[in-house]
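Below: a set of structures, written as structure tokens.
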Structure I
Amino acid sequence: MGARKRRDEASAGIASEAAASVPAARKRRRGVFMAALKHRAVRPTRLRGFPETMNPDAHTLWRGPRWTLALLLACLGMLGPFSIDTYLPAFTGIATSVGATPVQMQQTLSSYLLGFAVMNLFHGALSDSLGRRPLVLGGMALFTLASVGCALSQTIGELVVFRALQGMSAGAGMVVSRAIIRDMFPPVDAQRVMSQVTIFFGVAPAVAPMVGGLLFVHADWHAIFWFLALVGAALWLANWRWLPETLHHAARQPFNVRNLMRGYWQLARNPRFLALVLASGIPFNGMFMYVLAAPVFLGEHLALGPTQFFWFFTLTIGGIMAGAWVSGRLAGRIKPRHQIRHGLLVMLVVSLLNVALNLLFEPHWAWAMLPIAVFSFGWSLMVPVVTLLALDQVPDRRGMASSVQSCLASLANAAVAGALVPLVMHSPLALAVTSLGLMGIGLGAWIWVKPQLQAQSA
């Protein structure tokens with residue numbers, strides 16, 4: 001009996017030691033992983049390919065369905081264009097109320113776009129140091145106050161100033177939301193969430209003019225900005241309540257000017273990142289130029305009345321949403337480069353067809369709007385993948401990469417709106433050829449960068 005007791009005690013001791021060693025081993029492994037993560041964060045040059053550098057605690061940060069996070073981030077992203085499209089129906093009414101000339105009213109739009117483009121360069125970079133959540137909450141708070149300032153403006157000068165502040169703050173959510181997605185999800189899941197965000201995002205251009213028009217007709221132009229203030233306050237409250245901090249403390253960048261300049265220089269010297277920005281941003285302008293030229297393209301060339309413009313925007317937005325849905329369905333089922341190839345092929349074929357139709361026939365509403373809708377489908381099919389590839393070129397500075405990407409896209413949009421569209425909108429054929437040329441720039445950028453990405457991943 002004594003021998004058996006001693007054997008049992010020995011066995012129990014071994015079992016307890018083994019059980020104690022399990023959490024100890026797990027702790028050691030986690031310590032090694034966090035040390036490696038910290039090492040990579042301060043040594044970005046060692047990062048290659050498409051590493052899994054999401055937040056290691058991501059699975060604990062969001063307990064709800066994935067689509068609810070996508071909806072929250074989409075609301076942040078759509079605030080920028082929503083703030084433009086909502087007040088456009090009241091353009092003439094505002095000018096009459098404050099005694100502004102058309103040139104002065106144009107400054108309310110230009111100041112917004114300038115503030116939007118400039119601050120887009122910094123939102124993400126600051127979030128890499130201060131965290132994602134503070135930038136989002138600070139941006140929503142400033143947007144709300146700027147909207148109140150717009151509502152209380154009595155002169156065109158006051159309106160221009162507060163519109164600039166609106167633009168400076170509205171882009172925070174759009175820029176930071178892209179970084180949040182990659183913080184939270186591995187590549188395949190990130191693509192699905194990005195596609196869901198794009199679907200929700202497509203609602204803004206359709207809804208905003210109707211909301212603005214109703215508010216202007218039934219109240220006055222001040223009501224539009226009071227409404228935007230309520231939207232900003234609601235977004236601040238929702239994000240304060242639900243948005244977690246997704247940037248791990250070990251991945252934060254030092255907050256100083258020298259480090260920021262080093263990061264911008266790192267991106268400027270990264271040809272793969274710049275090529276991917278071109279591949280996603282420039283083809284978009286092949287579609288967007290038709291939106292900018294809509295009064296001439298639809299009203300003069302297609303002889304449509306203002307109430308019929310709705311069909312063009314419905315088709316275009318429908319194409320974007322359908323492409324984003326298909327992109328999400330394809331995530332993880334085909335290789336990312338194949339999905340990009342499919343999207344570019346759709347845009348190339350429909351662009352060539354659009355040029356051919358305009359050469360052979362007089363433009364007509366029965367067919368002239370369909371190529372643009374199909375083009376938008378192709379762009380939306382590939383852009384979530386290209387965006388994620390661009391962010392993964394600098395995984396330790398995803399916020400900054402998103403900032404630079406948004407800033408370059410805003411500058412390209414401004415150049416197309418101010419210089420290119422006025423030169424070609426007089427001719428449907430010129431619009432079609434220019435759209436094909438812009439798409440060709442994106443295609444050329446992808447053809448150049450594709451083998452480099454393959455070599456990088458290998």
Structure II
Amino acid sequence: MPEIPGQTGDLLPVPDVRPLADRMRPRRLRDVAGQAQVTAEGSPLRRMAEGGALHSLVLWGPPGTGKTTLARLVADQCGARFIALSAVMAGVKDIRAAVAEAQEARRVDDRRTVLFLDEVHRFNNAQQDAFLPYLEDGTLVFIGATTENPSFELNKALLSRARVYVLRRLDEEAVRDILERALADEEHGLGSRGLVLTGPQLDLLARAADGDARRALNLLELAGDLSVESPDGRRVDDETLAEVAGGTLRRFDKGGDDFYDQISALHKAVRGSDPDAALYWFCRMIDGGADPGYVARRVLRMASEDIGNADPRAMGLVLDAWNAYDRLGSPEGELALAQAVLFLACAPKSNAAYLAYGAANRDAKERGSLEVPAHLRNAPTDLMKTLGHGEGYRYAHDEPDGYAAGATYFPDDMEPVTYYHPVPRGLEQRIAEKLERLREANRRARQAGAGDAQDNE
């Protein structure tokens with residue numbers, strides 16, 4: 001710790017006023033918690049740093065997983081200068097200033113410069129393009145950090161010049177390890193303060209951090225500020241700690257990867273007939289701040305795509321639940337949506353309507369403008385009747401069993417196609433049986449018609 005002269009001429013320690021999360025940043029790659037896939041011995045990033053073969057890269061992962069720390073460690077281990085910018089605040093002018101610094105460092109001592117750009121996804125394409133020439137000529141080595149999927153948020157030119165490393169959400173064990181280090185570290189952490197937390201209290205903070213190391217350390221620091229002296233050190237009572245941890249927010253981005261991953265998990269749990277998992281993901285989304293109206297729209301889609309005619313009640317039930325939510329509001333109305341989710345997860349499944357629609361839609365687009373057969377055309381005027389519109393049409397209600405066996409409804413230049421294949425589940429099992437009876441009646445009628453035609457010849 002640096003020292004300053006006191007009033008009596010002695011030297012007094014200068015307190016480190018940086019936040020605990022900043023003071024506890026790992027100082028070696030192997031000390032980075034929970035990211036063994038990129039920091040372990042023999043991993044590509046570790047080999048690159050140890051060999052000094054610095055290349056441009058993108059660190060993609062949730063908040064608080066060590067992206068900034070990793071960028072600094074890689075630059076330090078490779079002996080490179082480190083310039084940090086945030087895409088929230090920086091612009092092209094700042095990029096040009098960084099380039100000028102890098103060019104000067106290269107001229108004076110032939111030292112490489114790492115340009116670290118936090119939240120790089122916030123740069124538009126033009127801003128991302130601004131530093132591409134300097135990556136090409138070696139002036140800069142680029143390290144970007146993002147919480148968003150680089151495939152969608154970074155342009156192809158930048159991605160082609162950078163390797164993407166994926167950082168994972170920290171599990172509770174990794175977060176607890178970080179908390180214990182901070183409690184024990186007397187130089188950078190809270191070890192000198194004598195703060196003592198019980199095992200259950202550490203577990204509570206680890207859960208409340210929701211995979212974010214920075215949040216965990218911020219909560220720990222706040223708990224330390226609220227601690228009181230006791231015979232065996234400074235302690236925080238359970239009620240106070242619960243208040244500290246209770247104001248945390250779940251990880252949810254309302255439009256990014258977490259958002260779509262969770263709605264995907266909900267959809268797949270419903271499709272997989274797991275009501276418990278479906279209910280869990282529904283609650284996760286609501287707890288994270290998702291718009292219940294958006295969730296209702298997606299659940300309505302599930303009713304059509306994955307249940308369909310196996311239980312046609314599903315769509316109506318979802319609409320009723322959505323209407324109930326609109327009338328009741330939150331949180332009461334969320335129960336109605338949860339009920340709908342459970343119904344869909346338990347309902348018999350069929351994607352027959354979904355597949356039939358897709359196949360028919362492809363034919364409609366690819367086969368061109370095939371003419372409507374004359375017997376199916378509308379004939380509201382005498383002229384149209386004289387042109388043969390509607391001639392030969394068989395009114396199904398006047399036929400035996402209300403079905404015109406042998407009649408055709410496809411264009412004349414198109415062979416009939418079976419798009420709809422009901423599944424042997426729920427109501428569709430009965431639908432399939434009926435359709436098979438009708439198709440058999442068609443086969444018999446057409447065979448009889450072919451026989452009559454031969455007799456007439």
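The numbers here are math on the coordinates, done by the rules we state, and not lab data. These numbers were taken from a predicted model, which means no experiment stands behind them. Cβ atoms are built from the backbone, for glycine too; each structure is taken alone.
Rank structures I, II by relative contact order in percent (Cα under 8 Å, 6 or more apart) and report only the one at the top, that is, the highest. Looking at the calculated values, the largest one is I. Assign the value -27000, calculated as helix-only ellipticity at 222 nm (-39500 (n - 2.57) for each DSSP H run of 4 or more, over all residues; to 500), to the correct structure from I, II. Checking each candidate, the match is I. Using distance in nm of label points 7 Å out along Cα→Cβ at positions 304 and 336 for the comparison, can you identify which of I, II gives the largest number? Of structures I, II, the maximum of distance in nm of label points 7 Å out along Cα→Cβ at positions 304 and 336 occurs in I.
In this comparison of I, II, the computed figure 4.4 for mean projected area of the Cα convex hull in nm², for residues 312-367 alone is attributed to I. Among candidates I, II, the computation of Rg/Rh (Cα atoms, Kirkwood Rh) that gave 1.07 used structure I. Supply the structure label, taken from I, II, corresponding to FRET efficiency 1/(1 + (r/R0)^6) of positions 96 and 376 (r between Cβ atoms, R0 = 35 Å, to 0.05) with the calculated value 0.50. Of the structures listed, the value fits I.
Can you tell which of I, II yields 12.5 when mean count of other Cβ atoms within 10 Å over residues 224-231 is derived from it? It traces back to II.
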